[in-house]
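Just below sit the structures, each encoded as structure tokens.
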Structure 1
Amino acid sequence: MIDALRSDESDLYALVESFFRESFSTDNALITEAVRRMLAAGGKRLRPRATLLAAAACGGDPVEHLNLAAYMELIHVATLIHDDVVDNAQTRRGVNATAVDFGNRVSVLAGDYLFAWIFKNVTAGYPHPIPNILSATLADICDGEVLQLRALGDLDHSLDDYIDVARKKTASLFAASAACGAIVGGGDQAAIEALRAFGDSFGIAFQMNDDLLDMTGDAKALGKPVGNDLTERKMTAPVVLALQGGDAAFRKGFAQFYAGSNNDDLPAVVETIAAAGGLRETRRALTSFVERAKEALKPLSESAAKHQLSALADALIPRE
């Protein structure tokens, strides 16, 4: 069974899905229902897959670590529940956001409860440093979200500023997922650091890809409206790089758009961002972080799990 898992990464996805269907439950029926609805809406489960593949890459049995992998996804789900309240989102993964069906009060409390439930189980089941890694990660995620909120509409937000936000709010959980997988898989310090570095670069590339999809994707496939980041005046990678490479006329026009409240012609705004090089340069930067992620894996011994992690990174590079 384990050899099959290591040769077919899709089996890990199926195991995670089965685990959530059959094993996830909290002591609060309402919160369990809210979280199960979010889980049932789908998702790529990249964080738990990173945990399981990292464990396998270090010689561990991924099946033994499904609980830990599930906690990584549940941390992500809790942040999404909170994000949808903060952003007043109506949909998530093609279904109603939790706040739409349960209200803001229940949603905030559900997210809080889920965080507490996760950490109760992690501290009871895993030794140092895993609880410390995850608590530090949660602090980073919250810090990144606050930094992103403070940067809304800030046209002087640099690419370094953007990467700092992306590293905290998105990449930190990927890095923690891979590092914790390496720890439980029996990896030495070099392997743990290699997989943490993989998760960091992977996560930044993932955020850049998400930014691109917000401008170029399909609403049905995204499970949320296209152009949502522009509507919220977020300083995404395409916006930052377009402002960096565009001329004075583009900057002036874009400043007027972000200062206003008219969102009727988002496709035209995306066209100006593309013309200023924002999409092209984001693809270039994204590809660079994918290469960094794959480079980070070099110290690891050759294995199917290592190649599958590399393939996950390659899958982030968008087709033009």
Structure 2
Amino acid sequence: MVGVTAALFGCGVWSGPAVAQSWPTRPVSMVIGFAPGGGTDVLGRILAPRLAEVLGQQVVIENVGGAGGMVGSARVAKAAPDGYQFVLGSRADAINQALYKNPLYNLVTDLAPVVLIAEQPMVLVARKDLPVANLQEFIAYAQKNHASMQFGSAGTGSTGHIDCALLNAAIGINLPHIPYRGGGPAMQDLIAGRFDYFCTLAPTVMQQIEGNLVKPLAVLTRDRSPMLPNLPSAHEQGLKDFDASTWFGFFLPPHTPPVIITKLHDAAVATMDTPSVDQRLRETGTAVVAPERRSPEYLQRFVASEIERNAGPIKAAGLAIE
């Protein structure tokens, strides 16, 4: 990184504290590691307009899909530390550290934590004509018919892929996985009946459930989601030890000046505390984290604990990608 910084000095692009103090003076890019339409993308597009107002510069969404969100995060990890690219990272980044034998970046050292933003529950949905009505019926049907079934996800290594794989392991089945380039494309094929079921984040599926386009079977958490109050949780339906949700936060390239980290952090908090943003997030099944969980230092500790927490079940299920 010293070489990168020296090169920026030589090109006249970077001039240290003065540039950092005036940041941002041009549009900034929010990198999202998944295709449009998925839960991460929905969250980013809710945040971006208000964040742009607070920063005083346009916030451009850039969908950089691939490898369960890893390609987008790796791009930011290698970007210039000038604040003009940041990533909306998620639990997928923590998963990738254990899932891939050679991840493209080290989440603890190669990205600068800014702020933990929100959490979303995972939901199990099936194609509309799957002949089951609840989680217990689904388990019985899948155990009997797994040889002819398939599940989809937003991509290999995505939270939905991992959580569906862990669900399969918990109920004793093993069946083919169809990876897509995002939650949106996967949802369209589930609606079309091209595969059987999908573990996805609540914002990806709220409208489809309300429109009766897919069949909701369970919120894969201990408690029900306030946005889906009529959908029983996995815990309620007998899967006592299964809890799947994801989190989201902003990360900048390593060695970004502290003043830029602070400015983006404060702008993000102001965005989160905007009533209209909070309301829109809740409408999509997203809960903004409590104030005591929003500091960069908290996110740094949280990331380390999440890598460890996700590594255990991934290894126990024998999941690994070269």
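With distance in nm of label points 7 Å out along Cα→Cβ at positions 173 and 213 derived from the coordinates and found to be 1.3, which of 1, 2 does the value describe? It was calculated from structure 1. So mean count of other Cβ atoms within 10 Å over residues 29-36, computed for just one structure, reads 17.5; which one of 1, 2 is that? Going through each structure in turn, the value belongs to 1. Kindly point out which one of 1, 2 the value 0.95 was derived from, the read-out being FRET efficiency 1/(1 + (r/R0)^6) of positions 117 and 157 (r between Cβ atoms, R0 = 35 Å, to 0.05). For FRET efficiency 1/(1 + (r/R0)^6) of positions 117 and 157 (r between Cβ atoms, R0 = 35 Å, to 0.05), the value 0.95 is produced by structure 2. Which one of 1, 2 has helix-only ellipticity at 222 nm (-39500 (n - 2.57) for each DSSP H run of 4 or more, over all residues; to 500), as calculated from the coordinates, equal to -13000? Matching structure: 2. Computed over structures 1, 2, relative contact order in percent (Cα under 8 Å, 6 or more apart) reaches its largest value in 2.
Read-outs: derived from the displayed coordinates by stated rules, not from any lab. These numbers come from a predicted model, not from an experiment. Cβ atoms are built from the backbone, for glycine too; each structure is taken alone.
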